[in-house]
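Please treat every number below as a calculation from the coordinates, not as lab data. Since this is a predicted model, take the numbers as computed values, not measurements. Cβ atoms are built from the backbone, for glycine too; each structure is taken alone.
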Structure P
Amino acid sequence: MAGVAGQVFEWIRLNEVLLQYLGALSLATFLLTPLFVWALIVRIPHDYFSCDRDHYREMTRGFHPVLRFLFHAAKNAAGAVFLVAGLAMLVLPGQGVVMILAGLTLLDFPGKRALELKIVRRKKVLSSLNWVRTRAGKPPLKVRGKG
């Protein structure tokens, strides 16, 4: 065991700068992710969960096809990152379910709408989303099948 521990400490010593950069990146991600999620929650149209309009298609209607593709790819990549982070937050500190919902909202896949509605209909999730929206001066989200 002492040999393995020695190798680990040696690797840490040799990669000290890399570990410092990774630590700084981790801290920046820790601080910026909640702000980004907050911004996404505030930007959700209040009727997003109560109607079948395709808000994304409406928003990108006038974009050049290449820009629409790049925006679509970036949106899905961000959704994947948020989904993975949300899954991690189910066992780590943080708003895991809200982060998962943010990731799912950005991703495109079959059955997305039904899954979004199932998650957002949870009382704690909807109240967390609406708390953020109230703080930002936005109307609460309307959800199909809810009051």
Structure Q
Amino acid sequence: MAPLIMDPVILIKPWLEAEKEAYPIRKLVFIDGQGIPEAMELDEFDPIAEHALAYQEGNCIGTARLIALPGQEGRIGRMAVLPAFRKQGIGKQLLRALLERSKSQGLIRLTLHAQLSAIPFYEQFGFIAQGDIYDEAGIAHRDMILLI
């Protein structure tokens, strides 16, 4: 019989509380894994964003962030799950937590920069791709939007 895998606990924290757990995941996934320069990965939005962290058995295994912008708009980004925990619905749970947080903040429009391979993931939640494909940190992306 396979071991029972518990659903992760999702907590939302400010950067000061999230950095020590979120940064190692983002470094492994984006900097080491995708070659994104550290200067681009950590930016001026981290301190003002809310960070969703996924925990399983007390260990942080995934992260994502929500930036509230003027005009009831928000931006979701920096979604990353440790490789050993992918394909288990953790990214979906992180995104759901940020969507709920967006609604509770009165945001009515969300945007994100999606790597092309991630577009089908975001489409499941109603995000719509728009505009041209562009290069961000050497990776093809496309903007996506969701009206909530």
Hey, Rg/Rh (Cα atoms, Kirkwood Rh) derived from one of P, Q reads 0.95; which structure?
-> Q
If we compute mean count of other Cβ atoms within 10 Å over residues 12-19 for structures P, Q, which one ends up with the highest value?
-> Q
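Supply the structure label, taken from P, Q, corresponding to relative contact order in percent (Cα under 8 Å, 6 or more apart) with the calculated value 19. Write out the running numbers ahead of the final one.
On the way: P: 26; Q: 19.
Computed on structure Q.
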Here helix-only ellipticity at 222 nm (-39500 (n - 2.57) for each DSSP H run of 4 or more, over all residues; to 500) has been calculated and equals -23000, so which of P, Q was it run on?
-> P
